[in-house]
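I've put the structures underneath this note.
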Structure P
């Protein structure tokens, strides 16, 4: 099986590309969803997050308020590093378990991992696909999607590797600056390339 990592920058279109993979019957897993699951009440990382960041990051139901936590970690690099040290090991363990559980005949699986390069785990995968758009487009999308100010958007983007650096390190790049159909064509070309690897 070819293990594929899908990554990119914030608001570059990873979710759109992941959905296109799923529409084509490709098995996928989303690290963002796993990151929420590993800090759900009762999960092991939940207690670690509360112990590190305090009760102020909890919402009315007792679950972690992601907005409150994001406000802390995007403003404080050491706090972000502490959060990542709690969440990332649990997420990567879940991804490993997912790949191991795929049927033996699976040609390839795709794991969507936004912070793949930042966590130094690109070597865990056979192919790395970067979803990209220009930095100014990232800023515009973050502002529109998250009702963020320009400075907030730029701070979130700056918390990750620059998209140009990720593109340079990629095995494959999918650009999301065109239409959905154009993005879909790039996905189909990539799948054709990956299928050739599994023959």
Structure Q
């Protein structure tokens, strides 16, 4: 069984995340895609993001109508920043060696991948799937290969979906009192209103 893994802060989860998960699942024939909210990330200050409880609940609401989307909370109990290699190793123990894991990322993240924690080990533990990001060119695979030998055989670069939705934009619109109904699933929109998230910008 092949599965996809889509990680992130999901602050909030939005229609772009759903579109990416749908496209990757369909194009690669994955059995399911796991959404994994990060408790903490190495790149963001903890006080700059909403509580993990809010973010997990929003993801659960967003994927409720998709039987092939799952929610994992394994990063919630990990102390310190969340590194992808730690997550993949833990997930591998759960799903077994016969399951191929496809880690979904933006093309911008792929460009910096050789400088992630233990990238050599990571490309052996999973395959990479890079999706387009606004104003981001596809990294040159030959250059990536020079920096990290073997990566070109472990990555699939997709040309769709072209999603131009940003969680930062959503938070800013909420703070300004603007509608986000076209950017997030209806249940997530209602949750944000009910819990008065992002009102301070």
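Out of P, Q, which one gives 17.4 for mean count of other Cβ atoms within 10 Å over residues 135-142 as computed from the coordinates? Traced to structure P. Using distance in nm of label points 7 Å out along Cα→Cβ at positions 23 and 175 as the calculated read-out, with 2.8 as its value, let me know the right label among P, Q. Structure of origin is Q.
Thinking of P, Q, which structure, once helix-only ellipticity at 222 nm (-39500 (n - 2.57) for each DSSP H run of 4 or more, over all residues; to 500) is computed, gives back -16500?
It was calculated from structure P.
To which of P, Q does the computed value 0.75 (FRET efficiency 1/(1 + (r/R0)^6) of positions 7 and 103 (r between Cβ atoms, R0 = 30 Å, to 0.05)) belong? Structure of origin is P. A value of 2.9 was derived for distance in nm of label points 7 Å out along Cα→Cβ at positions 55 and 143; which structure in P, Q was it taken from? Of the structures listed, the value fits Q. For semi-axes √(5λ) of the Cα gyration tensor in Å, for residues 119-182 alone, the calculated result is 34, 13, 10, so let me know which of P, Q that is. Computed on structure Q.
Given 24 as the derived value for relative contact order in percent (Cα under 8 Å, 6 or more apart), which of the supplied structures P, Q does it correspond to? Clearly, the read-out refers to Q. For FRET efficiency 1/(1 + (r/R0)^6) of positions 31 and 167 (r between Cβ atoms, R0 = 30 Å, to 0.05), the highest value in the series P, Q is held by structure P.
Values quoted throughout were computed directly from the atomic coordinates according to the rules given, and no laboratory measurement underlies them. Since the structure is predicted, the reported quantities are computational estimates derived from the model, not experimental observations. Cβ atoms are built from the backbone, for glycine too; each structure is taken alone.
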